[in-house]
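Each in structure tokens, the structures are laid out below.
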Structure 1
Amino acid sequence: MFKGENKSCTLALGDCAEKMHEINDETIDLVLTDPPYNLGLFMKGRETNLGAMRENHFAASNWDYTSQDEWEKHMQLFFNESARVLKKGGAAIVFVSIMKAETIIKLAEKSGFYYKTTGIWHKTNPMPRNMNLHFVNSTETWIYFIHGAKTGKFNNKGKVIHDYFESSVIGASEKKYGKHPTQKPQSLMEHFVELLSDEGDIILDPFMGSGSTGVAAINRNRKFYGIELEEEYYNLALHRIAALLKKTK
């Protein structure tokens, strides 16, 4: 069984900045990741009922309860290490709460990233929480950066690519080995993998979660390096990717 490393895929358990330090300079083609949004304390203060509606939601669990200063320090380390390991012209797609977008852009620019654009993932079947009280939350934000240049790979094949992506939330097939509370669908991650990298490139996800970025990378004939702090989700990604690699042999 796949134990965390093979010719096309490496998974590491631990803190992202520490594990990224083990990666050689200028070896990564694309960073595609969904870090903690640092909204737990804010949402808890609003007395949200999301915890009762969704298991292990950030508003009702402790994994997203860091202070703003601590979160910014950790994200700065992430951007510093990303700048070191990315090739010149390499891209980064970082998912983030719209509330934190300006902060993320400032942190990235401190590490030498060039801000390209901000886009959204539109969920076609969002949880209809409080639908009779206010607008249903159906979007998440992503930010697109280039390191060391103002442009990089963009495989649009002559087509106009809008700054949003529409899909449903994850279905049953993507929860086969378990689920992560903020798990992104494969189709969304494959969209970015195809656009911003080439076959054989190395994709890095320092906040791997359930391994959706890795699945997308392998499906599109890229190599993958994933890092996850929580052992539960590391094992989920390990089993999920191991099953995929077994199928592709």
Structure 2
Amino acid sequence: MEQHLEARTSTTAKIARAYSFASLAKYPFIKRLVIRAADLVFYLLIHSIGRTIRFQVEGWENWETASRDGAIPIYTCWHNRVFLSTYFWRDRGIVVMTSQSFDGEYIARFIQRFGYGAVRGSSTRGATGALVEMIRLLNAGRPGGFTIDGPRGPKYVAKLGAVLLAKKTGQPVMPFTIATRHYYEVNSWDRFQIPWPFTKALVRIAPPIFVAADADETTLAEKRAELQQSLDELNRRGQEWRTS
């Protein structure tokens, strides 16, 4: 009984940590100021533009399938669609991975303002520990989220993280994209998209992808390829809509 209570307390603490601002004590004074300022700037920018966007949704039945009978989606999209994705899926408690870096700290803070949770790690630093933490949080009932070609690319090449998370938790991967009629494209590795205010946006959700708990390396590679194909098709349809 005592061990069960300790486990529950530990899980509660881990959940609270994901949704709370981390201490900035390790940063010098100037960097603490920059993190707080960047956090607020990005939050206000996304919130101010997001509320003007006219969203159209296709494939909502796929979200319902991914959420049926107690299932919890693992939301998956390309890195350059983060701006509107952050706004559209706000206040759902989705846990995402942010890097263990200066940039990762202010990113974690502004997404937490939108109701997301953050675990520290990336494909280059702390990935294993962060994936373990995400597994724990999904098992505690919190949905997960991946920018599947991040944090540094290659652009539009799906990595394995969401598929591994699906295997470990039994939850479905749910690919989606958000295409906008008009946007500004940043000169970055992913050509990051910032939508124009009052533009139209299409949210397109693909059928969920399920991964068996006993999936071997060959099956995992096949599921990653399936995810890649799904996201590529979403991109293609989004581009058709944008230019129609």
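Computing Rg and Dmax of the Cα atoms in Å across structures 1, 2 gives 17.9, 62 for structure 2. In this comparison of 1, 2, the computed figure -9500 for helix-only ellipticity at 222 nm (-39500 (n - 2.57) for each DSSP H run of 4 or more, over all residues; to 500) is attributed to 1.
Taking semi-axes √(5λ) of the Cα gyration tensor in Å, for residues 135-214 alone from the coordinates of each of 1, 2, which one would give 24, 17, 13? Please list the in-between numbers first.
Numbers: 1: 24, 17, 13; 2: 28, 15, 11.
Only one of 1, 2 returns 24, 17, 13 for semi-axes √(5λ) of the Cα gyration tensor in Å, for residues 135-214 alone, namely 1.
Just so you know, all these numbers are worked out from the coordinates, no wet-lab data involved. These figures come from a predicted structure and were not determined experimentally.
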